[in-house]
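Please find the structures below.
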Structure I
Amino acid sequence: MLTGRTLVWFSCGCASAVALKLAAQKYPDVRGIYCDLSRDEHPDNVRFRADVEKWTGVKVEVIKSKLYNSVEEAWDARKYMSGVSGAPCTVEMKKIPRFAYQWAEDVHIFGLTVDEQSRITSFEDDNHELFLEWTLRDAGLTKADCLQILRDAGIAIPAMYLLGFENNNCIGCVKATSPRYWNLVRKHFPDVFKRRAEQSRRLGVRLVRYKGVRIFLDELPEEATEQVIEDLSCGPQCRAPQLDEAKTQNEPSSATRHGSEH
């Protein structure tokens, strides 16, 4: 008979790092699991993961998609990049590998904080079959608290934060619609910006919202600094901005999409 494991889903973000630390203090046999997106994330994440492993005493296991090596491969295969229900890269490269790894008896810990209760509630509503423990929420920790805990531990926060990004997910996250975000990508990662612009043109996806209108990335003025408030967290429940314009993206039918996500 299988005995459930305690799994912390480590994303190379500050919150999931602190969640792993707290879980390791409570569960000596805890497992840290990382869904491999290293080809698409900042290379400093390799350093950060090593620092967290040393700090927590937990060797993080790496799992990956059996079909795709990069988010760009997943977008080409699925023929869309982002829609009202999220991004296919999260489904193909995080959710499906997680489903293959997990057991029904496992306890899952994700890096959601006390200031993300709405996301926690939504995830619980969609995943009644999972045993969930919200380590950070129950400790009353916010995202800012997690950043400070890492600083106090002498761990340099991931480079993406230092460059002005609010999340440490893939460079050029296709859920983003903010001109400020995409011009930040263009400034620091021009090659990634060029690839996103070319692929979005090829797939017919207008990723950025400029002056209230969806446009292609190659139409975005370099001086645009408009900030769109949006959630780019790439965690257990990936959702794109709920915008009417998003419905015009090159997205599969809802039956096909939801059949792939659940």
Structure II
Amino acid sequence: MRRVVVTADDFGIAPEVNAAVEEAHRHGILTAASLMVSGAACADAIARARRLPGLRTGLHVVLVEGVPALPPEKVPGLVGPDGRFRTDMVRMSIDIALRPGVRAELRAEIEAQFTAYRTTGLALDHVNAHKHFHLHPVIAREILATGRRFGVRAVRVPVEPAGVLAQAGSPGRGFPPGVTPWLRLLARRARRAGLATPDAVFGLAWTGGMSAARLRGLIPHLPPGLTEIYCHPATRDGFDGAAPGYRYADELAALTDPGVVALTRATDIRLGGFSDF
């Protein structure tokens, strides 16, 4: 049996994303969404999730390109003069690793985001982080430790098999090969902490460009076990907060494409959220 979780990231960033999540869940293959608790359209996302009982939602921890859950003055090492999270990820990564004060702010902010998620009343299906910042060793440790206390069930570790991408007919470039050993170590740490991780993840190499053709090529070649396919749908490109170059509307079209939907109805494929498996 091939178990497949299809996740939309950035749920709550904008109404266009929220509407796409609802449409792709109702009329396509989307089964999960990762919520930005400080997103500008978070309240709208929560309302939509409450009327979609089959949609599994989780926490999309934001530590870059967003606003903190805590007042900016409580996390001065994580934000810039505008009160938004810093965008210098390399320097910020070093500060998190080497400065105890910044690590304390990080711990408090992660706690605040989990707490904010709990107040929504939504079940906590999974956790991941914006820009995959949870792959930073310190951030990973804090998310795993805090997530366990809040009852999180799964965490994304993006091990993307290049061979499957080649079989799908659309190879792409994800993390350098040297990152893979760290990803596998992180997966083992997560599992020791009692969290599920997918056996394979797709979406990294095709970030912002998960087209219908790519999904039609990928689905027949999905490996056995638990797979996560993540994407970034929206009803239009160019909304407030959109990433340059992302084909958001094409990703929504891919998730609702009749050919894609038909492929997921194969007898050995089961769609769901992490908690369903």
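So the values come out like this:
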{"read-out": "Relative contact order in percent (Cα under 8 Å, 6 or more apart) derived as 23 - corresponding label from I, II", "value": "I"}
{"read-out": "Structures I, II, by percent of Cα pairs over 34 Å apart: label with the highest value", "value": "I"}
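We did not get these values from a lab; they are worked out from the coordinates using the rules stated. What you are looking at is a predicted structure, and each value in this text was computed from that prediction instead of being measured.
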